[in-house]
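Undergrad: Presented below are the structures under discussion, each in the form of structure tokens.
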Structure I
Amino acid sequence: MVSNYQTMQEPSVQNNENDSTSKEPQLSNEPEGSVEAGEPEEPTYSEGGPKAILILFGCFCAFFSALSMLNSIGAYQASISQDQLKQIPQGSIGWIFGFHGFFSFFSGLFFGPLFDAWGPKPLAAAASCTTAVTYLTLGVCRTYWEFFLCIGVMGGLTTALMFTAAMGTVQHWFFRHRGMATGIAVSGGSVGGIVFPTILGALIPRLGFQWATRVVGLTLVPVSLISLLLMKARFSAPFHSWRSIVPSLSPLRRLRNLLLAGSLFFVETSIFIPVAYLASYGLQQGLPESISYRLLTFLNVGSLIGRWLPGYLGDKIGRFNAFILALVLCLVSVLGIWLPAGSNKAQITAFAILFGIGSGSGISLAPACLSQLCNIEEYGRFFTTFYTVASFGSLIGIPISGQILEATKGDFYGLIVFAGLAYGCALFLLTLVRVLEVGWAFTTKF
């Protein structure tokens, strides 16, 4: 097994009527075209067929379960800040959801090596159990620390387990169409983000918070069990000892990897700010409650498009190229549309959809970009190392925004500028990575 993480070259495609697989090139320190005697055979990828499609559907279900709370945090935040925790400052409430995003990715550092060694099923089984516990206890939470433990800790752990299992599984089954396949899988989270804010907005006034969250849980547990049954890995890293599954930050030793981790940090800092505060922004601007909650639905509709379309585009023009274009769209939508929107309902809705398209690509394109830089057998460790760095952005983004909102006495101007600046930093670092690897010519596929 090769220990260094080198940039993947475009795979060669063999025209064989009886073999529809494409081969991923062996990573090596040798010049392109050199092959050592006795070199292990390159891994092959299904790229399609009934089995791969069924497994992709299992990953879709996994993301539907894993990301539904993360993509619906605005609905939960708006509800508990007006009811159970109405005496708690917004900045303090923000730490609940900030820690949820942080723990969702940080704890994955420990699960990535486990995925490499044993595949997705142990992680998905644990996630199914924690999903049930999370939603059974969420409805009875009343105090700040109860919500923190339920949403921040247990909810974050659930997301980390299922997210790691599903993301690694997609990379094992697709190479040429990896961007599009990843986008289709993670769009399950967008579907959850469309469905559950609508459910919560409709059921909380009628049934109360407790029964509304139970309905969400009764929906998610069966879906997570479907993902457990369908997901399956194709490759595994050799298990020599327990040290082989210990988390490692060694991929960050290379400059381009460190810059990419920094870009993902700023993406995660900013991506959840509109998700968390867009419903509250609508209420503050005087929009009806039903419309304010529906803004999250519009955002997730855009995210649904943004998770598969940029992935398809990335397979054509290069995944890093497509990711850069997506960050440009995020930056323009935040500073060019949301910042001057005020109470203009059409403009706020346009922002929600366009930002959803741009931000949705972050979850589909970033993992596909990372897969170009490592051996597929060690993708779990590599992927979770980067997202451990990014998790600290998830931790601070929402709470800092809440503090800004308090400091400006409810004026969202500073919060929006903060989100835009974070996206600007992410765009700069990602562009720098691309320039270091292939230069300035954007006609180069990378």
Structure II
Amino acid sequence: MYPILVLSITGIVTLFLGFLKSKKVLLPATLFFVTLALLSGFYDWNAPGLYFNNMLQVNNQSILFTSILLVSAFLIIGLSKGFIDDEHAQPAEYFAILQFSLVGAIMMTSYQNLIMLFVGVEILSVSMYVLTGSDKRNLRGNEAALKYFLMGSFATGIMLFGIAMLYGANFSFNIETARAVVLQGGSVYLYVGVTFLLIGLLFKVSAAPFHFWTPDVYEGAPTIFTTFMSTIVKTAGFAAIYRVLEVSFSPIYGFWWVMVVIMTVLSLVIGNITAISQSSFKRMLAFSSISHAGYMLLAIIGLSNKSVDSIIFYSLAYSLATISAFGVLMAVSKEKLVDGRPDESIAVLNGLSKRNPFLAFTLAVSMLSLAGIPLTAGFWGKFYVFSDAAFRGHIWLLVVAILMSAAGIYYYFKPIIAAYMKEGEGERINIKPFYKIILGITTFGSILLGLFPDLLRSLM
């Protein structure tokens, strides 16, 4: 609960800091506010409780999800220096919106009432709509923001219809009350509600076939906000999906698992196969994001007491690798412009090992982790979600996932080959010390969790 209060207050404070003549105070202030929210969350560690008229439940599970969100936000904001240096940027507004969006994301990890879930989704979604189109000079970004807003609005309407159906079946928005009704035998309203609620939430995590917005939005949005979208939104979305299915609808697993399995297979196949043909690094990571939604759905399919541990670990591993990858792209792409915009193709990475060995190494580790290569966090993330699916006996699904992982290795190695084996143009790339520290943290985290995965799992 405390991170919600802290971020709500500091978001307003950040807006007032925007009246200062100098913008230099905004970045360190925002990093301090996010750190303060992170530390405040552990006040409730081992002290579970209900808040806001029993609409929000805080426990160790929700605190871990919140911590991943806030750590990811800290790292992403730390990479935003180059973006806010733009004379057209409004960093106070951007940082305030990011803090408010985190409030919505945290609500999605700890809701006890479907109304609180809806409020959290809307706070997060509206913030992302605004930030996607924040660069008004970029027509591609404006188009992406409009597409995201229109499709997101339809998905929200579908989710709200599902919540209404569930209320008709349960006469309550409380997710534990819903479980009691499910155990007594559900009505048609219940099954319709579950279906529509899942569709709305799966849209938010860009699972196929609700993924059509993802490539264009990821490519059109400023890269710093694409990074935020691909990590924070996905982590919050899967926390919300797991919570509602585990608390309320695990007794009717036989009903919803078929739908989730179909979406898992579609996400794995469409995400991995389509990513192979991409020449844009951002579009490749967009389709990669779709495939990782499929991998994380394996933990949902293998729903058990261990599934939440797998989702937490996978979320952190995926977030660290994704922040590293986009961080390298932001540093390299600004060195070459195409039609006045940063070059975000894979070709811009050519010869990176000679222009900046540190960035090349960071890129290599992030790609290896996303591919699930051993000794990286991504390997254990996939191992745990595969184990969850095996627990339910879905061996054929594991075969599909492993085959698609093999396909993923092909396109994840394309940036590595470009960085180390191809000749590139341009001078040596210099990055600021703090930027290097942030990328060092994400890279070290990916390696550390790859070598010692129990460091995180011991907290669960």
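Undergrad: 14 is what came out when relative contact order in percent (Cα under 8 Å, 6 or more apart) was calculated for one structure; which of I, II is it?
TA: Computed on structure II.
Undergrad: Please state which of the structures I, II yields 26.1 when mean count of other Cβ atoms within 10 Å over residues 300-307 is computed from it.
TA: Details: I: 26.1; II: 19.2.
Only one of I, II returns 26.1 for mean count of other Cβ atoms within 10 Å over residues 300-307, namely I.
Undergrad: Which of the displayed structures (I, II) returns the greatest value of mean count of other Cβ atoms within 10 Å over residues 172-179 on calculation?
TA: I
Undergrad: One of I, II was used to compute Cα extents along the principal axes in Å, and the answer was 69, 45, 40. Which one was it?
TA: I
Undergrad: Please state which of the structures I, II yields 4.6 when distance in nm of label points 7 Å out along Cα→Cβ at positions 140 and 260 is computed from it.
TA: It was calculated from structure I.
Undergrad: Out of I, II, choose the structure whose coordinates give FRET efficiency 1/(1 + (r/R0)^6) of positions 76 and 212 (r between Cβ atoms, R0 = 25 Å, to 0.05) equal to 0.50 when calculated.
TA: The value was obtained from structure II.
Just so you know, all these numbers are worked out from the coordinates, no wet-lab data involved. Nothing here was measured: the structure is a model prediction, and the numbers come from that model. Cβ atoms are built from the backbone, for glycine too; each structure is taken alone.
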